[in-house]
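In what follows, structures are represented as structure tokens.
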Structure P
Amino acid sequence: MNFTEGEILYFDKPFTWTSFNLVAKVRWILCKKLGVKKLKVGHAGTLDPLATGVMAICTGRATKRINELQNHTKEYVATLQLGATTPSFDLEKPIDATYPTEHITRERILEVLGKFIGQIEQIPPSFSACKVDGKRAYDLARKGKEVELKPKVLVIDEIELLEFSPDTMQMTIRVVCSKGTYIRALARDIGLELGSGAHLIALRRTKINNVRAEDCMKIEDFPQWLDQQEIEDHKTKE
């Protein structure tokens, strides 16, 4: 392997880690192993801190392929809590409003989910990595500033209802979608359509293209995995 010439590694991002945390840890481990002070390392597709799952990490010249990898179709499994909303559309922020749920049935959920299949417009969450006047939206939102984001066109290929509990008003869905899809925003919009509000309580990216979560490396196993690899001269010029 030659991490300067470029490698693409797939990790299962840990819960509560930011995407940057994972990139920084991979870079630190690689630099220590290779005996270098710096190395280009980047990720292809942000995952929220409270999400887990597949993340592509590119090194060296492979960072030039990040846009290509970001365009790959992604699959997620998400659990939504109906009947309540939060400002971040997930568990990062506390519940700010509650709504009745007596009218919600499995049949109604299936009907609503069908409305989101195909090409749709979606307004990204205020707590997102989108940029507003050169600043990250989540930085502004966390400072309590108003964030206005424009709708984006995206494609949702599949939505499957995996589970629904009338007792807890929790539902789990599998989503296959294009680049730029915010599952938190999808949860918000599903809640609006159901007339009950909703927010994410769990999210896992289960696949990028043909790479599945079960095929990915755990960050704690990375040093040992590196020790088992045949690594070429890292001094090759970038």
Structure Q
Amino acid sequence: MQFHVITLFPEMFTSPFSGGIMARALNNGLVTIQTHNLREHGLGRYRQVDDEPYGGGSGMVMRPEPVAAAIDAVTARHPGLWRVLLTPQGDVLRQSLAAELARREPGLMLVAGRYEGVDERVRELVDQEISIGDFVLSGGELAAMVVIEAVTRLLPGVLGNQASLDEESFGSGMLEYPQYTRPEVFRGSAVPPILLSGDHEKIRRWRREQALERTRRRRPDLLVKNPRG
């Protein structure tokens, strides 16, 4: 799957994907990540990409021409990409949305905004707007990285055990059940006896009950959206 990121800071995307699952996916050719420097499409001698907002206000706004030119250039070389603008006003990234994006062949074009945002007319140039949560970042680069990893780990062949996806938090619409490993007793806290019983059906039911209870206590909103009780 292809990921193409339009950004003012392409250097930010080198280190985060140099280890772990992402590095293996890249080395195995399961995904490609290519950055496109927005500054190359800037205006005039100084490659300007931002300007003061009409109507006044603090900060600067990204001009539409450089963003449009960058989107057009990437589209011309890599047709068929699903175009995504990273913005706090977009659809909140959830596991279900990540799964939808993982089916968007041949891949995603991710537009990372900066400053106080992008000119409103840029929204007409993309297929979808996505947010990673109700908080403010300096730009869309980190959000783009989150989208890339969330989508990549859902692709066939990326994880060693695809079944583990269903057991992770949000994979089943609930938080994950408690996990334990050695030692059997740690600082006076013991592993629940049922996990030592060898009865796989009882363990499965216990894990589901624990996941449901944990979700009820910590994220009841998930049960409203995905009732599984």
Structure R
Amino acid sequence: MPEDIKSRYHSILDRINTACKLAGRDPSGITLVAVSKTKPDSDVLELIDAGHLHFGENRAKALEDRMASIEDPNVQWHFIGTLQTNKIKFMAQRVNWIQSVHKKKALEEIEKRAAAENREINVLIQVNISEEDQKSGCDPEELETILNTAQPLAHVKVKGLMGMATLSDNPEIVRPEFRKLRTLRDEHRHMESGSVSLEQLSMGMTNDLEVAIEEGATMVRVGTAIFGERNY
């Protein structure tokens, strides 16, 4: 593995371990999703060789291509970008996690496509915790309706919530947003029935993963800090 990727990857693991220690949490309870968008397959394969198995993409076509070229059955593929319902059919055969579901219509389409493939797909419900118009996600008031839709589904498994915080160099700015997502999760745990269980909280990226872990994150999404700057 190129030394820069290897050192960056282990640096992020060290940050996660330190944050968990300070928060009194077990690092094994945190899943690092390495966001590999625009990077070559060789970089992803090097991380797989190092034992890393969770990878995220934010564009449906990029994910489709990545899943087709890297066929390791142990890899868990996450879609983390804005979800267009008409793109679900292109990922349903292989994707393991869709983290950005924010409409009932998307849940129903994932159920249809997963049933056709005779497999289950884990999803997270994305909530707009930053209240920014450009950020995807349902309003908190819509969450109960979406979860009700999910409960009877056979091929979609709602595992928790996802949120994208305000982009800020000061992680304390986003602490209330992470706390909001955790509180929403806790307030809706009574809806854990059928295909709904809410153990996962996907929140936190490079700048704010420590605060996210302090506030209860179980998944953090890190890209540039592992793979280096991207070529757009």
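In table form, for the structure just shown:
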{"item": "Answer label among P, Q, R for the case where distance in nm of label points 7 Å out along Cα→Cβ at positions 62 and 206, calculated from the coordinates, equals 1.3", "result": "R"}
{"item": "Value 23.0, calculated as mean count of other Cβ atoms within 10 Å over residues 54-61, assigned to which of P, Q, R", "result": "P"}
{"item": "At a computed -11500 (helix-only ellipticity at 222 nm (-39500 (n - 2.57) for each DSSP H run of 4 or more, over all residues; to 500)), which of P, Q, R", "result": "R"}
{"item": "At a computed -0.53 (log10 I(q)/I(0) by the Debye sum over Cα atoms at q = 0.11 Å⁻¹), which of P, Q, R", "result": "R"}
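Values quoted throughout were computed directly from the atomic coordinates according to the rules given, and no laboratory measurement underlies them. Note that the structure is a prediction, hence the values are computed from the model and not measured. Cβ atoms are built from the backbone, for glycine too; each structure is taken alone.
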